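The structures come next, written out as structure tokens.
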Structure 1
Amino acid sequence: MSLFGFIGVGNMGSAILQACYKTFGGDDIAYYDVSKKQCLDIREKLKIEPENSTISVINKSKYIILAIKPQHLDSVLLEIKDAVTANHVFISLAVGVSIDSIKSILGDSTKVVRTMPNTPALISKGTTGVSFSDDDFNKDEKDIIDRFLLSFGEYEVFNEDLMNAVTCASGSSPAYVYMFIEALADSVVSYGIPRDKAYSMVANTVLGSAAMVLETKEHPAILKDKVCSPGGTTIAAVKALEENGFRNAIMKASDACFNKANMISKD
């Protein structure tokens, strides 16, 4: 009997499965994906044979990780619902899909953990938002879920009504960070810095700046002011960012992300 059963091993499912493997080992993992290629990739990397169906994953596992796109989730839940028992705990990675919508198919007594991870989970540096159903998770279940979530990074627990906002804060935002790194690297490449060094310097600067926020606990505006010498290069650059709507662009991006997550939730 496996501890964890993965239904879906695409980009996010595969990343979390591999992190789970490092913490719990291969004997505690079962998985299935309709894509033979995805299954083959996992089998080659970790030497774990895939299951032949979603039902097999359900029958062999206690904690079921639903790593499925929102538009396909209902059909998978309908497929597995008759195999679900009171012993199962479902951990959903599907953006915008509420706990109640999962319970409406699997049953009101089903234990559900709704999560919103992000792609740095691939290197165990993920940031995940988590919401628990109003069920009595026992101590062993809470401990296992904690270890599972920590296997691919850090996590924070939220009331479920904030989970779409979590999508903006961490789920989608790595894309904006990558765009910032790419744009800044492109600009300094135009001044003559070799591209590989440009990416390395910019990415490490982002990494170091984030660490300053987390470790010093100082407000980002205070940290920004400490870089901005009077009449210097940094304040000139900050002025140009403000003139070109840098903050507003980020906020508008979050609005678009939040509205899309709300639309998915209502579908």
Structure 2
Amino acid sequence: MSVYRLYIDESGHHRYQRNEAITERYLGLTGIIINKDVYDNEVIKRVEQLRSHFYTDHDLRPPLHLTDIMASKNGFAKLQEADIRKQFDGQLLSLLKDVDYQIITVVIDKNGHQDKYVTPEHPYHYSLTCMLERYCKFLKYANAKGDVMAEARGKKEDRKIEEVYSDFYANGTNFANATDVQARLTSKEIKMKTKYHLIHGLEFADLIALNSKIDILHSNERIETLDNNFTKTVIEAIQPKYYTGATGPKGNGKKFL
């Protein structure tokens, strides 16, 4: 039986505050589903290839973080060199296109969520539950098992995420039967690691999270047009990677709340 892991990263923040700016209004969670063999044999090697441009001392390897990469700062200044940028972009696109993985991205409109409910659920926790439902659906139809790893966010936040996951595992939801959940997930606990642990799957998810969030906002007409830049190139590259379920990516690999 195949074994998978879901690596989760976020784009945006979970705070409720009235703000129409794209960066403030929407929270996106992106999960990358990767088979263990693919991860061990391909993902680790390709992510390290990307990182290799930015260090000479193996003990001082920098975590790959899209915000810093886009700004060419915090250890990524070499991307200001045209040749290095060309090599890096080509290797990134090869990773995105050629490796076998699937994406589930959940984007929540915090303003709309707040308007809809008297006591709205925490947006990260709500989005996480929606993602876990889809991951278990994927595992069921792939006749596979798997676990989950998310980026650590702080002791208090991590503890609550662990509680949300444990409740999902124990009780399921209206859309994910607890028996099916427990038959597919190999652990009662979610794994939490920081970027500084250099977890290749979390870094992979980080490289996609913002782009996928922008893609879903554009698909749902919250962004009118996409600039003709590398972000658009990445969005085009990841289209075949969204989890489709039986009905296509909308509502499965792409979920807008």
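Going by relative contact order in percent (Cα under 8 Å, 6 or more apart), which of structures 1, 2 comes out largest?
Numbers: 1: 15; 2: 29.
Evaluating relative contact order in percent (Cα under 8 Å, 6 or more apart) on every structure, the highest lands on 2.
Here P(r) over Cα pairs in 10 Å bins from 0, in percent, for residues 64-143 alone was calculated and came to 14, 26, 26, 25, 9, 0; which of the structures 1, 2 was it taken from?
2
Tell me which structure, out of 1, 2, gives 18.2, 54 once Rg and Dmax of the Cα atoms in Å, for residues 56-215 alone is calculated.
2
Where does the value 0.99 come from, among 1, 2, when Cα Rg over 2.2 N^0.38 Å is the thing being computed?
Going label by label, the one that fits is 2.
Given a value of -17000 for helix-only ellipticity at 222 nm (-39500 (n - 2.57) for each DSSP H run of 4 or more, over all residues; to 500), point me to the structure among 1, 2 it was derived from. Numbers along the way, then the final one.
On the way: 1: -17000; 2: -13500.
The correct label is 1.
For FRET efficiency 1/(1 + (r/R0)^6) of positions 104 and 176 (r between Cβ atoms, R0 = 25 Å, to 0.05), which structure out of 1, 2 has the highest calculated value?
2
Quick check for you: by mean count of other Cβ atoms within 10 Å over residues 88-95, which of 1, 2 is greatest?
Once mean count of other Cβ atoms within 10 Å over residues 88-95 is worked out for each structure, 1 has the highest.
Given a value of 5.2 for distance in nm of label points 7 Å out along Cα→Cβ at positions 48 and 192, point me to the structure among 1, 2 it was derived from.
That value comes from structure 1.
Coordinate-derived values only; no laboratory data. As the structure is a computational prediction, the values presented were derived from the model and not from experiment. Cβ atoms are built from the backbone, for glycine too; each structure is taken alone.
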